[in-house]
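What follows are several structures.
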Structure 1
Amino acid sequence: MTTQTDADIEKLRSEIRQLRSDIGQIGETLKAIVADQSGAAYERVRQSTEKAQKKAADAMDSVAHEIEERPFTSTLSAFGVGLVLGMLFSRK
């Protein structure tokens, strides 16, 4: 009876060692997956930032071109917008 119990205990220990090994491998796999995902997320953020910067630069170029083409109209427009904003935010 004791030998059977000892054999069962040794088998259980062996299975626990194997389980620990498997859990360690799962942990390493999860680390690799997280590293890959964070790299992909960083790349998506970088691409989005580049697109936003390009759009902002294009918009600034467009505004600059419009001001160069129509300086008087641009000045009057800026004055009008400033006047309206001043009236909206006045302390009355």
Structure 2
Amino acid sequence: MKTGESMARQYQTLEEIENCYPNEWVLIDEPATGGCHQLIGGYVVSHDLDKTAIFEAMKKLPRPYNIAVRYIGDVIEPGEEILLNVDLVQ
């Protein structure tokens, strides 16, 4: 669902999420994790091509929350690195 649309909560595996939202940012509520805390599924709260929309949707969730944000697609070329700094304090 794009940010702002409503959707019945339905658990999806990571494979289902990847198939439904290619090349999109996905906000996942109550993420399920496997060994080494690897994401294996959860409830998609929002998805969008624009990551800013995902962070706006995140602000609307009740706190405290347990969420994951994931980009479904290739972010960088092999051998490159990304440094992510997220400040959630308001």
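Read-outs throughout are calculated quantities, based only on the coordinates presented, and are distinct from any laboratory measurement. Please read these numbers as outputs of a predicted model, since none were measured by experiment. Cβ atoms are built from the backbone, for glycine too; each structure is taken alone.
Odds and ends about this structure:
- For distance in nm of label points 7 Å out along Cα→Cβ at positions 52 and 76, the highest value in the series 1, 2 is held by structure 1.
- Origin of the value 14.1, where mean count of other Cβ atoms within 10 Å over residues 28-35 was derived from one of 1, 2: 2
- Structure from which -34500 was derived, helix-only ellipticity at 222 nm (-39500 (n - 2.57) for each DSSP H run of 4 or more, over all residues; to 500), options 1, 2: 1
- For 34.1, 105 (Rg and Dmax of the Cα atoms in Å, calculated) the corresponding structure among 1, 2: 1
- Top of 1, 2 by distance in nm of label points 7 Å out along Cα→Cβ at positions 20 and 44, largest first: 1
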